[in-house]
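> Have a look at these structures, which come just after this line.
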Structure I
Amino acid sequence: MHPADPASPAVASRLFAATILATMAGVFLGIFFLFIDTDLAVRIAVVLLVGVVGVLSWLRHTVYYRSDQARMGWSQEHPQFQMEVGYANLAIGLVALAAAGLSWGRLAYAISFFTYGLYLCGALAIHICGYRANPSSRGKKSVLNSAFFVVVLFGFGAFALLSD
């Protein structure tokens, strides 16, 4: 199967890797800048962890949905669920980018972190149910990755609200 084939997992795998890199950069830079400029820290974190991750997830779930199905081992003739998930990611991501770009402040950043975190709690619940039904190393990784990301989002959200 050629990587450009829509049914190849290659494009979605690269987009998922970019999502992981954006997450790592958001966590690292967010923590790094906490010791220098807390406003800048939460702003960078919301851009990367919510904005960039949201837009990349929209691309993967919506534009490249066939590749994403292949990556996840799914087969659906009607991708409406993936489209819905993709557009939810896009909406949350664009609000976070607007909040940071237009300097809406820490409350808007916190709302973005908490909104995305709550949304992804649903994905975490689905991963947990899937893992319980069919324990596998991939399922365990999905649970751990999702749980880590939710904790990070809630942590930065709390910091955005509670820090001076």
Structure II
Amino acid sequence: MGMTITEKILSAHAGGKSVCPGDNVWVDVDVLMTHDVCGPGTIGIFKQQFGKNARVWDREKVVIIPDHYIFTSDPHAQRNLEILRDFVKEQGLPYFYDAGTQDYKGVCHLALAQEGHNRPGEVLFGTDSHTCTSGAFGMFSTGIGNTDAAFILGTGKLWVKVPETMYFEFNGT
């Protein structure tokens, strides 16, 4: 039996070698998304591990969308937004959909689709458990933690276990 779409996408992003469920492979990342909940932690780990003056691997592949804490005046939540704004400015990131601006897009998962960051055949990781919704666009996407996201910021790669596939057969009308 041939590879599934997930296996084909991961294979292409792992240098074209054939992959099977359970394999661990390094994949090249097309898009990394983070938001105001996990972004500050990701940024902190990135700077700690890659250096205070480190640059992201590819400015065009990083998407930052504040969408969780934007309607609260809590000082800690507002500090998270400031950390994102400072990092975007420092790195010169073009895909920052800041709250209260004409660029704001709302919920990160909708913004990824509406702004063309969900593209068939690509690999997208995000620091949100609902990132897998981008898979509806024919791409491989899944949620990751801050440490993995920081590693992607610095390298553009991630060590991934090829997931198993479930087969469903529906009969009847």
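> Starting from the value -9500: which structure in I, II was helix-only ellipticity at 222 nm (-39500 (n - 2.57) for each DSSP H run of 4 or more, over all residues; to 500) calculated from?
Numbers: I: -25500; II: -9500.
Answer for the origin of the read-out: II.
> Assign the value 3.2, calculated as distance in nm of label points 7 Å out along Cα→Cβ at positions 13 and 125, to the correct structure from I, II. It would help to have the intermediate numbers written out before the result.
Working: I: 3.2; II: 0.9.
Label of the originating structure: I.
> Given a computed value of 23 for relative contact order in percent (Cα under 8 Å, 6 or more apart), which structure among I, II does it belong to?
On the way: I: 23; II: 33.
Only structure I yields this read-out.
> Using distance in nm of label points 7 Å out along Cα→Cβ at positions 93 and 133 as the calculated read-out, with 2.7 as its value, let me know the right label among I, II. Display every interim value, and only then the final one.
Working: I: 2.7; II: 2.0.
This figure was derived from I.
> As an exercise: mean projected area of the Cα convex hull in nm², calculated from one structure in I, II, equals 9.8. Which structure is it?
Numbers: I: 9.8; II: 12.2.
This value belongs to structure I.
> One of I, II was used to calculate mean count of other Cβ atoms within 10 Å over residues 21-28, giving 17.1; which? Show your work: numbers first, answer last.
Numbers: I: 17.1; II: 14.4.
The correct label is I.
Rule-based calculations on the coordinates, nothing more; no lab input. Quick caveat, the model's predicted, so the values are computed rather than measured. Cβ atoms are built from the backbone, for glycine too; each structure is taken alone.
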